[in-house]
Structure I
Amino acid sequence: MPKVALGTKVPDFSLPSTGGETFSLKAAAGKALVIYFYPKDMTSGCTREAQDFRDRHAAFLAAGARVVGISRDSLAAHEKFKSQQRLPFELLSDADERVCGLFDVIR
């Protein structure tokens, strides 16, 4: 998939999600969505980032926005991380880096 340019429409994508669901961008169309990317579960910087989103989750909901986190970790790692950090939002597994590449977030 080509990279998304600023100001262009993001193509639909689907990724496996914690909670046994599959997240589809198409299903979220027309709704406010916050997607945050992070390199790896259980690392100090990524844990702080997830905690910040957790601690501000009520404000996102009040604004009508849904939050999802995306990394290359497996669903099993995501489930453990989500449980340990008490994250109230879903984490999506992009193990093949397709969506991370689309947004050019891998360095």
Structure II
Amino acid sequence: MTSPTENRLKQLESIENDIANVVLNAGRAVSELSEEKPNEHLTEHYTRQFLKTLEKVEKSLTEQINYLSQVATGQPHEGSSYSAQKDAQMAIHRQDHIKSELNELKTICES
């Protein structure tokens, strides 16, 4: 079983590989176009691969950015305990404040 962090890293690695393929296919298409007699079939193939992979990269990066936006704004997300930790910390602060107020009331009542 892999952790959410490991999954994110694998997804980012996959995106990195796809970006390399985008550059590779773009280079192949340009190289073929620079030939004296470019092969139209190869040029179209490399261009289709370029566009297909580029769309995949765009979609994957958008998903990653959306995930990071959720994390950065403190909204609940898969694997996050930030919200629960913040709620617990605030409850402790409220409890301490109530204890302090009760001690003040006790002091007033005893005097």
Here helix-only ellipticity at 222 nm (-39500 (n - 2.57) for each DSSP H run of 4 or more, over all residues; to 500) was calculated and came to -9000; which of the structures I, II was it taken from? I
Identify the structure, out of I, II, from whose coordinates Rg/Rh (Cα atoms, Kirkwood Rh) was calculated to give 0.94. I
As an exercise: relative contact order in percent (Cα under 8 Å, 6 or more apart), calculated from one structure in I, II, equals 21. Which structure is it? II
Here mean count of other Cβ atoms within 10 Å over residues 11-18 has been calculated and equals 13.6, so which of I, II was it run on? II
Suppose distance in nm of label points 7 Å out along Cα→Cβ at positions 3 and 19 works out to 2.4; of I, II, which structure was it derived from? II
Can you spot which of I, II the value 14.5 was calculated from, given it is mean count of other Cβ atoms within 10 Å over residues 27-34? II
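Here, each number is a calculation from the coordinates, and none is a lab measurement. What you are looking at is a predicted structure, and each value in this text was computed from that prediction instead of being measured. Cβ atoms are built from the backbone, for glycine too; each structure is taken alone.
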